[in-house]
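What follows is a group of structures, each given as structure tokens.
Nothing in this text is a laboratory measurement; each read-out follows from the coordinates by a stated rule. Keep in mind that what you see is a predicted model, and the values were worked out from it rather than measured. Cβ atoms are built from the backbone, for glycine too; each structure is taken alone.
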Structure P
Amino acid sequence: MAYRILTMEERPDLKPQVHRLNPAVWPGFMLHDAVSARYWRQLFKTFAGFQIALCDENDNVVGAGSSIPIAWDGSEGGLPDGWDAALEGGFRDLEDGRQATVLCGLSVSISRAHQGQGLSGIMIREIKSLAAGGGYTGLIAPVRPTLKSAYPLIPMENYIGWKHADGSPFDPWLNVHYKLGGRFMKIAPVSMVIFGSVGEWEEWTNMRFPETGKYIVPGALSPVEIDCERDEGRYEDPNVWMNHRL
């Protein structure tokens, strides 16, 4: 099948399809991040040229990728704390007149019917091309390891040390980045933070949380902390910063 990649600047009419894709493939609780709620829709207006859609010959969106230019000094210490900070920081950089130096990848989503065909790698290559075309020094990304949800009790420090015989990362998504030139920089232990009441967490996860404690939730990379006395649930999504030099 022939595919083509279009930016939202080129085809703003594709935005509704793109906005429907993430909820279809992401764990439900991941859609309730406060920073994303504040900036996501605006991302597709202000930075439309860096939001892409992978389409089939009938203009059906089967993949979507998002990124944002940010100011980064090139040091590990200068990296944003994670996904939330990168998204918010990109808008603040623009508002404050700071010159963006790199493109920061935020997400790549492939429809379930088209997963396993290597399309995510095509998306990363296109985002790297956008970075090069924009005159940026590279592409960085707070990568969410896809298979980590199967090992939520394993510390990320241990998990990223798991390798195949050839030395490539055990995690499939980290491996895709690695094979396309991405290299590990550091862990972002609190990349995205999701708050909600106990009732909201029960709705998002289709689970019950009868008492205070840490819970294993499908799709979560680490346990969710539930505090019944405060009627509060908190989840910290750990990511891995990868750097693609151009």
Structure Q
Amino acid sequence: MSKAIRRLGDLRGPEVASKITSRSIFVQPLGALEQHGPHLPFNTDEVIATAVAEATVSAVGEQLDVWLLPTLSYTKSNEHAWASGTIWLSATTMLSVLDDIGRCISRTNAQKLVFLNGHGGNSALLNVVNRELRLSYGLQTFTAHPSMPPDQGGASAESELGMGIHGGTDETSVMLHLRPDLVDMSKAVRRVPEKIALNKHVRFGGSVSFGWLSNDFFVEGHIGDPTHATAELGAKMFKSAVKNFGEALEEISTFNFGK
């Protein structure tokens, strides 16, 4: 039987002072509501981030004093602004929202806030926010991912040539595991920008980054090869994500800048 998930929202007012301690860790999942090609739903990032966060907090929450915050579903997704149905926050709004969250957390006894980021487009802003919240409120702040995006150093399926950054093999596989009812594999097609995959520097994961929109490459809006996705692979990836995030939280629980 799985353990109950420790959620801040389930506490009653007076319990915050007694149950949230200086040892407590808050986990803030971040998803997105954005197009993921013709085969995946708009809420893909939200589904994955929420599921990993819930499973991990259920597994290690009591041991490490971890508390789960509600998933932030609207985030910075303007690389998909061209697609009707995508709902995104501007960089300015997103920074303000995350600053507000940090300010509120700092009014509890907790000292650590972890962003579990399910959408790669948030990463740059989260790196900025980590330092801003540290400076403004004294919080220890961290960013983790269910899996590291390929354009940020993570792995990608062999058929994707390192380019599987959005709606590809891995993401589709995890959704086939978590919510197969939302996946239409009859619409899955390989869309890999093979020309830039040949570049040494100017490529996803290369030493030179570049601005892009998801329809700069293909009209379908995904970048990767979902045709090799399977629920079995997704189950393995999900189990690994929960294990890795649990290990990360264990390190975070004792982290104090090497002191």
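Structure notes:
- Test item: helix-only ellipticity at 222 nm (-39500 (n - 2.57) for each DSSP H run of 4 or more, over all residues; to 500) calculated as -11500, pick one of P, Q: Q
- Which entry (P, Q) yields the derived value 1.00 for FRET efficiency 1/(1 + (r/R0)^6) of positions 196 and 236 (r between Cβ atoms, R0 = 25 Å, to 0.05): P
- For the structures shown (P, Q), FRET efficiency 1/(1 + (r/R0)^6) of positions 60 and 148 (r between Cβ atoms, R0 = 25 Å, to 0.05) is largest in Q.
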